[in-house]
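Read through the structures below before going on.
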Structure P
Amino acid sequence: MAQQQKPPGMPQRKWRELLWTQGQFDHEEAVREINKRWKEPRVCPVCHQNNWAVSPEIVRLWTARLKNAYPCVNMVCQNCGHTMLFNAAVLNLLPEGKS
C-alpha cells in the first residue's frame with residue numbers, strides 16, 4: 001500500500017481522521033516521533049543491522065481476552081524480519097478521541 005501525502009492546506013487533525021478511517025497513520029510523522037524516542041544505536045537486537053521499515057497501516061495488538069486492542073506502528077528489520085511495535089497513541093498519531 002502506497003503512503004499517502006497530506007493535501008496542502010489540510011489541517012493535521014483532519015488528515016489524521018482521514019487516515020484513521022483507512023487504517024493508516026501519517027508515515028512521516030510516525031518516523032519523526034519514533035526517531036525522537038529511539039536513541040542511537042538503532043540496530044536490530046537479532047542481527048545487529050540498521051535497516052528498518054515502517055509499515056503504512058495501523059496494527060492492532062489485542063489483549064488475550066479480546067476486550068481491548070492497542071493501535072501500533074509496526075517496524076520491521078529488512079534483514080532478518082524482527083518486528084517491533086510502537087504504541088500509536090503514545091506516539092501521538094491518533095485522531096482526537098480515538099484509541
Structure Q
Amino acid sequence: MEIPWNKLLRAISDGQVLPILGPGVSTIAVDGEDQTIRRWLAPKLAERLGVSAPLDGELGLNEVAVRHLMKKGDRIRIYEETREIIHSVINST
C-alpha cells in the first residue's frame with residue numbers, strides 16, 4: 001500500500017492531523033521527571049473520551065483509542081480531543 005504523503009503533509013499543515021512520533025522521541029518534563037508525550041497524553045485523552053483505566057494499571061495511548069472505538073466512539077473525536085489537549089498546553093505557556 002502506497003502512503004499518500006502529499007495528502008498527509010497537507011493535513012498536518014492544515015492542522016487536521018497531529019503527528020505523534022515514536023515513544024522515545026518526544027518527551028516532556030512533568031514535575032521534574034521526563035515522560036513520553038504518549039504516557040502523559042493517554043490519561044488526559046481517556047478522561048475526555050470517557051474511557052476508564054483497567055484495575056491493574058494505566059492505559060496506553062493506543063489502548064485508549066481502541067477502547068473508545070469499541071464503545072462505538074467516533075474515530076475523528078480521538079484526533080480532535082488529542083489536538084485540543086496539546087493546543088491547550090501550548091497556548092497556556
Structure R
Amino acid sequence: MATLLKVDGSSVEVEPGGALTVEWLQGLVEGYVELVRCADGSAFAVDEDGGPREVPFNPVATLLAVAKGCLGVGATGLRGPVVFLSSAEVRRFR
C-alpha cells in the first residue's frame with residue numbers, strides 16, 4: 001500500500017482501485033508525475049513542476065527521501081503532496 005505524504009505533515013495509506021497507473025498518481029500529486037528513485041528500489045512520486053509552480057515545500061517527504069539516500073531531491077526539496085512507493089509498488093507501476 002502506498003503512502004500519501006501531505007504538505008501539512010499528515011499521511012494516509014492509499015491504494016489504487018486497479019492497476020497502479022500514472023493517472024492515479026497524477027491525481028494524488030496534483031500534477032505531472034516524476035519518480036524520485038531510491039537506492040533500495042523504492043521511490044517518491046512528485047509533481048515534476050512543483051518547483052516552478054512554487055508548490056509548498058513538503059518537509060516530511062524531503063526528510064524521508066534524504067534519509068533513504070534518494071537521488072534527485074535537490075536543493076529545494078520535495079514539494080506538494082508526495083506518494084511514497086515501496087520497491088514492490090515501483091515494480092507494479094505502469
Comparing relative contact order in percent (Cα under 8 Å, 6 or more apart) across P, Q, R, which is largest? R
Structure with the greatest value (metric distance in nm of label points 7 Å out along Cα→Cβ at positions 9 and 81, set P, Q, R): P
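Since every read-out is calculated from the coordinates, none of them should be taken as a lab result. Note that the structure is a prediction, hence the values are computed from the model and not measured. Cβ atoms are built from the backbone, for glycine too; each structure is taken alone.
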